[in-house]
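Below, each structure is written out as structure tokens.
Values in this text are rule-based calculations from the coordinates and carry no lab data. Quick caveat, the model's predicted, so the values are computed rather than measured. Cβ atoms are built from the backbone, for glycine too; each structure is taken alone.
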Structure P
Amino acid sequence: MSELGDLHEYTALEQWQLLQNGQISPVELTEAYLERIEAGNDRVGAFVTVAGEEALERARFVETSVPKAVPLWGLPSGDKDLWNRAGVPTGFGSRAMTGFVPDADDEQVAQLDAAGAVSLGKTAAPEFGMPAYTETLVGPPARNPWQLDLNAGGSSGGAAAAVAAGLLPFAPGSDGGGSIRIPAAACGLVGLKPGRGLVPAGSGLAGPDGLVVNGPIARTTADAALLLEGMIARRPDGTIDHHYAVRAAGGDGPFLSAAVRGELDDGTKRFQLGVMTSSAWDAEYAGIEIAPEARAALDAAVDALVALGHGMEETALPPDPGYAPAFRDVWQGGAAAIPLEGERLAMTEPLTQWLVAEGRALSARRLAEGLTALRRFERGFIGRFAAFDAVITPTLAMPPRPNGWYDGSDPALNFEQQCRYTPFTSMVNVSGLPAITVPIYQTEATADAPAGLPMGVQLIGRPGGERTLLALSAQLERRFRWTLRRPPVW
């Protein structure tokens, strides 16, 4: 193993190849990452629970008892701290859940195990996954490895911080309004929100809205595709579960192929694209601004895609004054189901208490009207962009935000700040479409950020268009060679 050097320098796909060839073992790889976590986690706050003994036991089991044919054999991973793993504390980012230890696995956790992954612990998440940043009252924030006084984003902030800091080769997250794409973009990573129905979503707290889906965060497009392959439900024999077979193109490996080759299986690699800077929140929050850094990333990506031969056309969303109140009602309606009352609810953060109180005060009629409005938006959104293979937008409207930037006492203002930072993400959850964020641009170095800060772009696909997004991401990755860059804490 010494001849291989530092194992975290290898991509997840390269590590998988080393495992398959017997050049390293699951136990050796697990030990290497546990050492990385011990040395670096205090700086970035990526893990809230490190399950070292359990991870080594699991690695030994994988090594001796799990067939190598499963897609993630021996690769380290982490469970988002909104997901239950039997015997390991689930904190939900909340003081109110201190001491809770589940006795059963959530569906996505069980699926990752079935795919051969080795969980090293729980990655940090904000309280009940509701905010777009990862700061809690129960521990340190998930810090951005590019500049530690900035936040890693949320709600999969711990997962993104772990991958960006080299504490994991990749990590699964969940995304209800941008919670994979936001932290991935803030930390200079690839983050894929699959389309609704591709990956099992029965983990964590789920509202009545179908907004939340699970997906991968990774350093490279191929690594994201590899993890996605492992997150799709499979039978014990390794074949894709029949519920997901149609969405997964009816066989193994369709996503990794597109990500590695930068084209579809039929050789298609040029697409018709739209570019958009309007968002569904524009009618609610006048003056949503796209920062120069976000605009520079978008322009660079558009120029690169045009140079690669893709068609490009400007497009826009028509103003929809019904979107923001409907989304807010549905988001609050989902929070209403958080299983806390009385003193335990009073232990939560002001934002959580506001969301829960507003949600529980909603009438059934108003919630139903909100859901209807979002379904109407979904139909219009999909129809409007049907002529494009993908639509490109900024991922974030601003560079990564400082820790403590979000208002801690005025929940309504806090919610508005989140929407202004992330105006391009939630509409994709409402539509159920797949979307990927790709790192493109690095800001100028400053005294505070000697390595500069990452900025990404979002590509929104058609229904079932994950492979097209992965092919486009791979092309942009080759163009900008972002995977060669490392944050200072690396």
Structure Q
Amino acid sequence: MPNSQANTLPCSFNGSVRIEGRPDRLTSDAGVLAVRELDHRLGISTWVAERLVDPRHSAFITHPLVELLRARLYLIASGRRHQDHADRLRHDAACRLAVSERRGLSPLETPEDPWTPNGLASQPTQSRLVETLAMKPNRAVLQDALFESARRHVLARPEGRPEGVTLDIDSKAFQVYGYQKGSAYNGHYHVRCYHPIATMLAESGDWLAAELRPGNVHTADGAWEHLRPVIDRVETLIAPVTAVRGDAGFPSEKLLGPLEAKNIRYVFRLKTNPVLDRLAKPFFKRPVGRPPNELREWVHELTYQAKSWSKPRRLVLVVVERCDQGQGELFLDYFFLLTNWTAGERAGLDALAFYRQRGTMEGHLGEFSSVLAPALSCTSRPKTHVRGKPPKKTTVPRDGETANAATFLLYGLAYNLANAARGVMNREAPRKNGDGWHLVSLRECLLAVAARLVVSGRRVTVIVQEHVADLWRAYWRGLERLRPTTVPSHNSS
């Protein structure tokens, strides 16, 4: 700045402190470089961009589609979920380096060519990206990208290809405000929402597939149609599917029958009803003897056939002791598990322990909802006025439902990137409490990092604090150990 004294701000609480603005290359989001390094090694954004349909005229393109996609994915993964963040970080040096296809120092330089990107794309351009991704063929590419990113992550891990995998299927309400096409009031959650269904790979926590559904559909609506192609792809390109887990909303003949026909084991929780209450009643008693200090649980084997089922199936009745916090007294509670494992193949307590592992998937869904916090707010309303006057020209309003579906898939892809980074950190720098890295801690310690960029000759040096550098060294060490993905993808053409 020409007059630094005029731009100095004094602090009244301490006269020795001065605040001054300088044209240095500073960033508060150096973590986007770490995300780009992971993306570069897995090749996810390049894979997606090569398959997307770009309706723009080639003579008027300033920002390549791959750069638009990277900017959106990296900012979402780093906690910058609003499109306005692209405007505020447009000239951030770290973001420019992470997003750009160009090498060397050219991403930091002001280009002479008007058709060469000068920083990140603006918010309106990011908004048009959503419209492009909402096209039917591009939504299909995003669906494929979820699976492809999970496949590349799993096969790139040092432990290599798993011998068998477990799929966790679940649904969750995502509340919306105002009128969003396709949303509806859900009587169970008591909110207006979308009610998407998703399948995750239990061994890595990656999303394999997700579909945005109307808010008023039942949990199991279209579950087998959703799950069948996922199973086929996983068994072809990753590993045999050994089991499927889900909550009490999923057990139905339309899902159970096909899983049994494929000889895939499953464990689902089962909703209680008066018939099941009568079945459980004879076992609703404590073991003989003085109760220990710890709360206990025990299981009983039953067989049950619902009216809609084609045959009787195995139930595991789980009876648990719970403590009334108000009175300090013990009372009994119970629930049912439905499984096609025989008692000889997997005992009741083992089936219960296996089912409870799906709590990890529920935690991942909770992270996606609360940490990434997807904003599904694309509407179909056309503009009726601009600055108080009718618009000079009108355009066909976009389909808000398909735009929200594309946005949801985009967030899912950003989640897979962040989850892959989490997997690297869990292997190389495990948390002292043993709980693993949460997405919040990953952002705070690895991604939301302040840095200074120093240009010397043809080299850029990113200077971070020493404790951050220690974490980044562990992260880069983990990236070096990733195995190259040599298995052909499911859509390599």
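Numbers at a glance
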item: Distance in nm of label points 7 Å out along Cα→Cβ at positions 10 and 26 - structure with the largest value, from P, Q; result: Q
item: Among P, Q, structure where log10 I(q)/I(0) by the Debye sum over Cα atoms at q = 0.07, 0.11, 0.12, 0.13 Å⁻¹ as derived comes to -0.32, -0.83, -1.01, -1.21; result: P
item: Identity of the structure behind 4.3 (criterion: distance in nm of label points 7 Å out along Cα→Cβ at positions 42 and 290, calculated), options P, Q; result: P
item: For Rg and Dmax of the Cα atoms in Å, for residues 130-185 alone computed as 10.1, 28, the structure of P, Q it came from; result: P
item: Answer label among P, Q for the case where volume of the Cα convex hull per residue in Å³, for residues 162-369 alone, calculated from the coordinates, equals 185; result: P
item: For distance in nm of label points 7 Å out along Cα→Cβ at positions 146 and 410 computed as 2.9, the structure of P, Q it came from; result: P
item: Rg/Rh (Cα atoms, Kirkwood Rh), for residues 74-177 alone - structure with the largest value, from P, Q; result: Q
